Structure I
Amino acid sequence: MVQVNDHPAITDEAEAVTHFRLHLDSVIVHLLSRLNDSYYASFPFLTGYQPVLEAQQYDRRIADCELTQAHLPLRALRQSLSDDAVWVLVAAGLIEEDFRFGAVFASLQEPLLSRRPCIGLLNWLLPDVDVWAACRDMIDASLLVVDNMQEARAEWVARVPAAVWDAARGHPVSQPAAGLSWQRAETFPDLDTLVLPANLRQQVLHLPDLIEMGQVQTLVLRGMTGSGRRTIAGAVAKAMRRDVLVCELDDLPDESRRLIGPLATLIGAMPVLRCNPAPGDALAMPTLAGYSGPVAIAPGRVGGLRGSRMTHALTLTLPPPDRAARQQFWQQTEAAIDSAEINQISQRFLLTGGLIHRAAQLGQSYAALDNRDALSVHDVQMALRAINRQSLETLATPLEGAGGWADLVVSAIIRQELRVLEARCLQRESLREQAGRAFTSNLNRGVRALFSGPSGTGKTLAARVLASELQMDLYRVDLASVVNKYIGETERNLNEVFSRAEELDVVLLLDEGDSLMSQRTDVRSSNDRYANLETNYLLQRLENYEGIVIITTNAAQRIDQAFMRRLDVVIDFSLPETAERRLLWALHLPGDHAISTAFMDDVVNRCNLSGGQIRNAALYATLLALDGGQMVADDHLKLALQREYRKAGAAYPYHDARQSQSQLHRLRNVGGEPDGRMPHG
């Protein structure tokens, strides 16, 4: 088996093609030497290969070709399997180069109906080769495929997969199979140019030596999407003069999975296995038959890995880039950005390197729409909004921002806590850098807040205002809808939501938080055990979360105290007081309404409604007035208040209220029920 330190230089295409052609011609010589004259008469094209037959000393010419330090696919195959394997592969693939050999093979192996050679024919063609042993090894390594294994072994028809043949002849394709991608070493940066923290940078620089000495066989790079896992793996491969074969393991077809090993050997590439194991799962890594070199694995931040290759695995976790690193990433993009803008963009958008490059490319399009060359903060924000919608809308619902703090009617205490939360979000990265040594290991840049209180008290509106003030996108997830009856699916759903939101740096709003954050119970059944597992996972994920998450609940008393201890800010939203209700009515009623001052004062003092109820009542009263062609007056508001109390199942405080029958009649044509009754909310 070839050792990593024996691995030659990156492929020279011309030398690889010459080396392959010499093997091919040598096999053709073997075939022609075993055919009698009748075959030349039956298959005239064979005479065209007379120059090949007359050429001499193929073995010496092959040996001379192998003096090069460049990667030669067939030499790599010989070192990985055997010399016999090379000859059998070339003989089996002869029809791939000249389809006319198919007719010769069909004639030689009658009555077997196949234009591809069977193992028995290969054994006749290559008498000095242990054909069966070579075929067995290559079938195990997926270099050869047999589709008729139900037949006698000698009649097995050998087929070389197209991707394998392309790689063997020195012409691999960029997408050799579904889920596989070949990337040349020169497309990756040098190791010493990678943007990494100082300590991680030193570790990465030592990786090629550790791999070549055999101390590391598998490199595991954990991190967010876009954190540079593939780039680091490619730079390490480049330092070892290898290309990269990127393999998307999630939902990878079996045929593609079997091709990873042989393609990596033939191309001279290091496989980079990208995967996203679910929380609590241990994903089995492929064995990569036919390949003996190093492997890089790029999973997410959670989930386990198992398999024989994990025995000598080294794991590195890539942290989110800090402000200085983000600035370097922006400078590396091709976008034109002023230095002042780079500083502001780097501070404001906490993105991974991969996402920065995507945002820069798309941001240039938004700048071009305004006939500008230089990228602005607004361009980046618009680009990220488009990227966010593509990545998150299947998992969460986008919510628009809602003005500023002046548009939020809450008590002075709640307002003060919201401003504290805003400051915590704005300074979440700097706070970690400036905090004392005791916070070094347990303080990340995440912010976790709980908004509790009755419905309609402004929890969601406060989240929208906060996102607007932070100039960040807001996405809402109903936790109750994430819960799945199938074991492990709830954790998988949560992980996907948290990971995407974390990577895209959006504000995440978790509605109905008590549905998963309630107090853990004694285990009396399997349902209790799995419910506790889900709660434990959410607890752990919130603690490690690197973004901004706001959790809302109407039942804070049900939330487990373990969650409460891990929250950075807890704000209790209460029903508005008299002064706040007056302001809420003023904000929601039309400015030119005709409601009497006395009645308005009475409503403010006697109707203890939430902000949401006041909003609904004001909107309904306005609808009544519009339908009657009037300004909003006392009667309209009375009807609207009656409706809100009826919806809440509460007693209406105005027992002498009179209903306007004419307005009710007209409303039947606007929003009434089919039977003419007023709609209930």
Structure II
Amino acid sequence: MNQAMSHLHAGRLGQAAELCRQVLSADPNFPHALHWLGFILCQQGQVQEGLAMMRRACEISPQTFDYHQNLAVVLFSLGELELAEQSCRRALQIRPDDAPACSNLGTVLKARGQLQESVEWYRKAVWIQPDAAPLWNNLGTALSASGQFAQAVEAFEKALRLQPRFAQCLSNLGTAFKELGRLGEAINVLHRAIELQPDLADAHHNLGMALLDAGQAEAAVDSYRQALSADADGVSGSGLLMAMQCLPAVDQSQMLQGHRAWARRHEPAMARLRRPHENSRDPDRRLRIGYVSPDFRQHSVATFIEAAISHHDHAQVEVFCYSDVIRPDAVTQRLAACADHWRSIVGLSHEQVVQIVRDDAIDILVDLAGHTAGNRLKVFAARPAPVQATWLGYIDTTGLESMDWRITDGLCDPPGLTEQWHTEKLLRLPRTFACYTPPADAPDVSPPPSAKAGHVMFACFTRLAKISPAMLSLWQRILGGVPGSRLLVGARGLQEPSLREQFLGTCSSAGIDKQKVELLGRMPFDQWLALHAQVDIALDTWPINGHTTTCHALWMGVPVVTLAGQRYASRMGCSVLSNLGLGDLSADNSEQYVEIATRLACDGDRLQMLRRTLRERISRSPLMDAPGFTRDLEAAFRGIWRQWCSSST
């Protein structure tokens, strides 16, 4: 066995395995040989045989700590999180004060979404071994996952005091800084991580996210490409697509190429899991609809999915929700209560989710994330359901050949305009592509502030990356056309002095007087809603319109002026306003955008009227007709189901 272990430590798995077999031929129940041969077989892909041997070793020698610990590691790598947790706990029964074992259990619990207990085990690990930088780093990752970013920063900084050149820890610290809105610090430490380890894909990816939040979309694109160079199978492909959306110079042909390139990288590996669908081809039976999302929580997607989930006709559809929410909240609970079946898929591999969906015999599987964070597009690449659609969470095609439909409406995607830019067929709902659920605790609408202040306040609440120099030039013309008017811009990161100065410099370059501009950073949601009392008119962005922010503004009595383009992302505002009977606030070109905004700002009577009536108007519109919208959605589902039923097998 000593020779076998020497070969194993040197990476010579074949020789090590052969020596273990020789030992077992003399003594079939020798636990050390069983354990390590099983471990080697797992590494070589012979998982079932290997696990059987490792478990047999645990049975023969149940008090051997390493056997349980290594079995836990193997199970974790296979995505068998529940079994991995059991092995971790058995190891800790043998050695309760083993710091790495405590940390391993914390890692398994974090992957399972049991964040508070995960933090507790990591804290025990650093209490036992306070001079171990990796353990402090692990504690920081659990604190970040649970949303305790300030405490996460403390843990990461403790790790870095112990190990200053710890690149992965610097990358994690950068992400925590980003979540706290400390973007300058985030970007600095991420650059340092990359200097220490240029091939660290995670650091390039995190830098891309921070740069995008800082409004540096071109630099973000470069960072995501660096991440892909280091790890072509990682999540940065979707991040790259998100960043490219913010570049006005990138046209739809380039975006389609990018989405198809993502699919070519990821779809073939999952396609091997495809199986014939045995769903009954009865066109009129009750349908099993599955929704997949990491955003069944306080999030823009939940703002628009709640109406459908809570108003489905359960005689016609059976609702399954596959939730990847790592920090559930009150919205999660509310949505779960409306579904027939709620499945948490936190910590599960794509392959495991594919099997769950298949076992549930889903008829129509609906993706609600697209290429946004936490997506499960690889599940859809395996086609676990006969009909698959994407909806709500993303502003473009997925690129997947296995995605059959993208749900939209005729205003966002007018017939003949955008079909060529999608790998999916477009499923147009008759009125609106989404139904709005307003915040339950939104403050009452207040009078337009211009009536008291004597000047008009324009505003835009968005991501900095969506505010292009071209957009600022249009805003400069609007401010110039409305004497005394001011501009309020709210975006994550603008609480940081360096970014404020940078943005104000960009405003000056566009000809906007910095004295006319007020900047606000991220704030609690209730405070942000109340801030609308200071706004007369909201100015939408282009080429990516707002959608959730537009609906919230309208609910608070603030009219929105939008600029419609030639694709879904730049036509969401047009869809919303047209459904309110306010299509005249949607411009078809830059000149109209400036003219509409200036004319509205100078029409005090209309501003007063809109302030008084917008909330009632949106309440009575298709945007909030939850029963009617859901019947439209169900009719669309029934239509695409009938198409599948009538298709050849």
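Derivation of every value follows stated rules applied to the coordinates shown; laboratory data play no part. Here the structure is a predicted model, which is why all the values come from computation and not from measurement. Cβ atoms are built from the backbone, for glycine too; each structure is taken alone.
As an exercise: P(r) over Cα pairs in 10 Å bins from 0, in percent, calculated from one structure in I, II, equals 3, 14, 22, 25, 19, 10, 5, 2, 1, 0. Which structure is it? Don't skip to the answer; put the middle values down first.
Numbers: I: 3, 12, 17, 17, 15, 12, 9, 7, 5, 3, 1, 0; II: 3, 14, 22, 25, 19, 10, 5, 2, 1, 0.
Source structure: II.
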Distance in nm of label points 7 Å out along Cα→Cβ at positions 352 and 512, calculated, reads 4.7; among I, II the input was structure II
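FRET efficiency 1/(1 + (r/R0)^6) of positions 288 and 336 (r between Cβ atoms, R0 = 30 Å, to 0.05) was computed and gave 0.95; which structure, I, II, did it come from? Intermediate results must be reported in sequence, preceding the final value.
On the way: I: 0.10; II: 0.95.
Among I, II, the structure yielding 0.95 for FRET efficiency 1/(1 + (r/R0)^6) of positions 288 and 336 (r between Cβ atoms, R0 = 30 Å, to 0.05) is II.
For helix-only ellipticity at 222 nm (-39500 (n - 2.57) for each DSSP H run of 4 or more, over all residues; to 500), the calculated result is -17000, so let me know which of I, II that is.
Numbers: I: -14500; II: -17000.
Matching structure: II.
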Working back from 8.3 (distance in nm of label points 7 Å out along Cα→Cβ at positions 72 and 584, computed), options I, II, answer is structure I
If P(r) over Cα pairs in 5 Å bins from 0, in percent, for residues 272-535 alone comes out at 1, 5, 11, 13, 14, 13, 12, 10, 8, 6, 4, 2, 1, 0 when worked out from the coordinates, which of I, II was used? II
